[in-house]
Structure I
Amino acid sequence: MDKSQYSRRDRLTQEKRHDTYKQRGKWPEPTVCKECGSLFQDGRWSWDKSTEEANKVVCPACQRIADNCPAGYVEIKGTFFKEHREDLVNLIRNEEKLEKAQHPMERIISIVYEDDHTMLTTTGVHIARRIGKALSRACHGDLSMQYGHDEKSIRVYWSRG
């Protein structure tokens, strides 16, 4: 008896989520980003300079920035941030500088100041998580993180009264 003949066929199947900013194949080596000058060589992006003629493309981080399509969101709330905004923005920029030095695809897209909160968007999940942990480590407060489907996006919430 063939069980497939009697099985239900009205079930919904979960479609694979496509990351439009992930390269399907390997970039030809060496490849340089036309926008930021990062170099793809030995299977990864870096800030090294190419010594030979390289292919020119727009890297995934620059594409995300141009499309304003963030992978990470950091929402910062509380009176503590309002009182110490300059110092905390410097902390955030330093964390970006440290992360970007090792991983060129991890960058801050924008920082938007609203009345009751500040929203920060990033090109990757790692830098968003790193900024949230740095804020929590330096100033304590409440930190929570929420990963999106298949961990391709993240929402980080930090607040301190």
Structure II
Amino acid sequence: MPTLPRASDIMSRNPLTIQADMVVREAATLLKKKKAVTAPVLDENNNFIGVFSVQGCIEAFLDVLYHEVPIPIHVRDYLEPSSSSITENTSLFEIAEIFVHRDERLVISLPVIRDGRVIGLVHRQDVLDAILDLVAKFPRPEAAVLYLSSLRERGEIPKKLW
């Protein structure tokens, strides 16, 4: 039987990271150049503190335009908190649950953290690809569902995180 992938199996290694004290315009330019929609944010000691996204760029732009927030503005003021992260041992289905259910924002990617350091990034597409790869290992869809259901009943897949 196939094993369930973990974050370390599906993550992109060495992702683009952004420093918290970077000016938003510079960070937005980096995101555009790398064709990224999110990037983990690091403090002055290179510890993970949150995620900066295209949405943060747009919010910053609107704050300057409509709310007359003085420039320059910094990434630290527009990042999403560090609660949106996982470890390299987080299971595929735990990751899927995080992507499906968040209270306020759509989660696009999750930084993979070890000892406060970013070691990778898992995107929504990585999860879909891994699920499709897992299901493809079974001759019939019903067999995949039965196998995954048995893992859930044994507690190897969380029943539901929300």
> Thinking of I, II, which structure, once percent of Cα pairs over 14 Å apart, for residues 32-71 alone is computed, gives back 58?
Replying inline: II
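Can you tell which of I, II yields 21 when relative contact order in percent (Cα under 8 Å, 6 or more apart) is derived from it? Show your work: numbers first, answer last.
Numbers: I: 21; II: 27.
Of the structures listed, the value fits I.
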> Out of I, II, which structure matches -9000 when helix-only ellipticity at 222 nm (-39500 (n - 2.57) for each DSSP H run of 4 or more, over all residues; to 500) is calculated?
Replying inline: I
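Looking at distance in nm of label points 7 Å out along Cα→Cβ at positions 48 and 80, point out which structure of I, II has the largest value.
Working: I: 4.2; II: 1.3.
Going through I, II one by one, distance in nm of label points 7 Å out along Cα→Cβ at positions 48 and 80 peaks for structure I.
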> For which of I, II does volume of the Cα convex hull per residue in Å³, calculated from the coordinates, equal 119?
Replying inline: II
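Could you figure out which one of I, II the value 12.5, 37 for Rg and Dmax of the Cα atoms in Å, for residues 64-151 alone was computed from? Write down the numbers at each step before the final one.
Details: I: 12.5, 37; II: 18.2, 60.
Structure of origin is I.
Throughout, read-outs are computed from the coordinates displayed, never taken from laboratory work. Remember, it's a predicted structure, so these values are computed and weren't measured experimentally. Cβ atoms are built from the backbone, for glycine too; each structure is taken alone.
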